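Coordinate-derived values only; no laboratory data. Keep in mind the model is a prediction, meaning the values are calculated, not measured. Cβ atoms are built from the backbone, for glycine too; each structure is taken alone.
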Structure 1
Amino acid sequence: MAYQFDFAPVFEHTNLLLSGAGFTLALTAVGAVLGIGLGIVGAICRAWRIRPFDSVFGVYVEIIRNTPFLVQLFFIFFGLPALGIKMTEWQAAVLAMVINLGAYSTEIIRAGIQATPRGQLEAAASLALSRFQIFRHVVLRPALAKVWPALTSQVIIVMLGSAVCSQIATEELTFAANFIQSRNFRAFETYFVTTALYFVMALLIRQLLMQIGQRYVVGRAG
């Protein structure tokens, strides 16, 4: 007997799906801002070999890039309470996303910083610019302009990876989808709609970040 598609039981929970999508976007927004901020600090320490922080960030990057995101999430949510560090599902999910994105952002931004010609630094110093002005206008902004597409892609990867946060009952989109499917038993329809929502969110985030990059980073890098 042919399968009869029925999306009505899924759309009955539209509010739950939209709430989950909103939760996912909020996780991504907080994780992106803090994660990229952490990446900038790490990139500076590694690119300019600021001791001992360059070694600390080096170990941190290697650990995060060589372990699964799900294991990192479980370590934070289930492991840290053994040391007396307890947090909510939201806090654990945000911390895991920040730590994960921070590691990848460190290496992406470091590549941009190291691509800065030394002649530009010497020229900026000859103009009597302060160290902060040199860092902001000659180092950081051009570096971010070079790597912005890579950072954008990494943020989207982290957003898609946030689906595993449903494993600790974080009420994001996949958690909502699992809940709906457990009630209507329409797995194909439920996850088809969920896939479409992730696809749309990825496109929207990419477009938003590219617009931000063009307006505040790439467009002013020169």
Structure 2
Amino acid sequence: MSTQHVLVTGANRGLGLEFIRQYLADGATVTATVRDPAEARELAELQTRVGERLTVEPLDLLDGDAIDALAARLSDCAIDVLIHNAGYMTRHDFGHSAWADFETHFRINSYAPLRLAEAFARQVAQSTERKFVTLSSLLGSVAANDSGGLYAYRASKAAANAILKSLSIDLRNRGITVLALHPGWVRTRMGGANAPLDAPTSVAGLRQVIAKASLANSGDFLQWDGRTLPW
């Protein structure tokens, strides 16, 4: 199956940019969302090469009205794969928590997937593949937590997993497969220079997982190499 149209949030660097490179290389049409298109220089260079197959849209995921406005602009577009890649992470550990920090984590990492699903369910449902994907993290696994810390990030990713599980049930009658995917520890700005995995390898694996997914495993929490992860 050849993916026709992909929408990726947080597309100006790291995994988001790599998703776009790889899907474009396979001939897909891609909608990339970023907070400020003027700063997305690598996307602009890609757009120069591929033309109309890449559209760059402004989107602030902290703004629910902006999500609805983008959905309205794309109301006639069937979206085969919607990938919520954008994420937020700080490293405030015990004794240094702050409500504003928690709020931002939950709005971007947990609530945005729900708002995106609500806004774009119709466009995804009218496509051929019908996949809704959010990049989660093993750090959101309660069972796998053996090191503590990272309270806001861990909690927001655990909440995202719970939301995605509910979405997998509520969107099943529309034929939409919902996945929570862990990209591994990747060398990006968020992952850091010591991470063992590079972005091309992670994204190639994630794309295989997405391509093979069906309603039978909707709601699963999977790693980039296809391994099922503990909640």
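Between 1, 2, which one scores greatest on Rg/Rh (Cα atoms, Kirkwood Rh), for residues 142-213 alone?
Answer by largest value of Rg/Rh (Cα atoms, Kirkwood Rh), for residues 142-213 alone: 1.
So mean count of other Cβ atoms within 10 Å over residues 6-13, computed for just one structure, reads 24.8; which one of 1, 2 is that?
2
Figure out for me which of the structures 1, 2 the number 16.1 belongs to, where mean count of other Cβ atoms within 10 Å over residues 14-21 was derived from the coordinates.
Of the options listed, only 1 reproduces it.
To which of 1, 2 does the computed value 18.9 (mean count of other Cβ atoms within 10 Å over residues 22-29) belong?
1
Given that helix-only ellipticity at 222 nm (-39500 (n - 2.57) for each DSSP H run of 4 or more, over all residues; to 500), derived from a single structure, equals -12000, which label among 1, 2 identifies that structure?
Among 1, 2, the structure yielding -12000 for helix-only ellipticity at 222 nm (-39500 (n - 2.57) for each DSSP H run of 4 or more, over all residues; to 500) is 2.
Quick check for you: by Kirkwood radius over Cα pairs in Å, which of 1, 2 is greatest?
Top value of Kirkwood radius over Cα pairs in Å goes to structure 1.
Can you tell which of 1, 2 yields 30 when relative contact order in percent (Cα under 8 Å, 6 or more apart) is derived from it?
Corresponding structure: 1.
Of structures 1, 2, which gives 11.2, 31 when Rg and Dmax of the Cα atoms in Å, for residues 54-101 alone is computed from the coordinates?
Answer for the origin of the read-out: 1.
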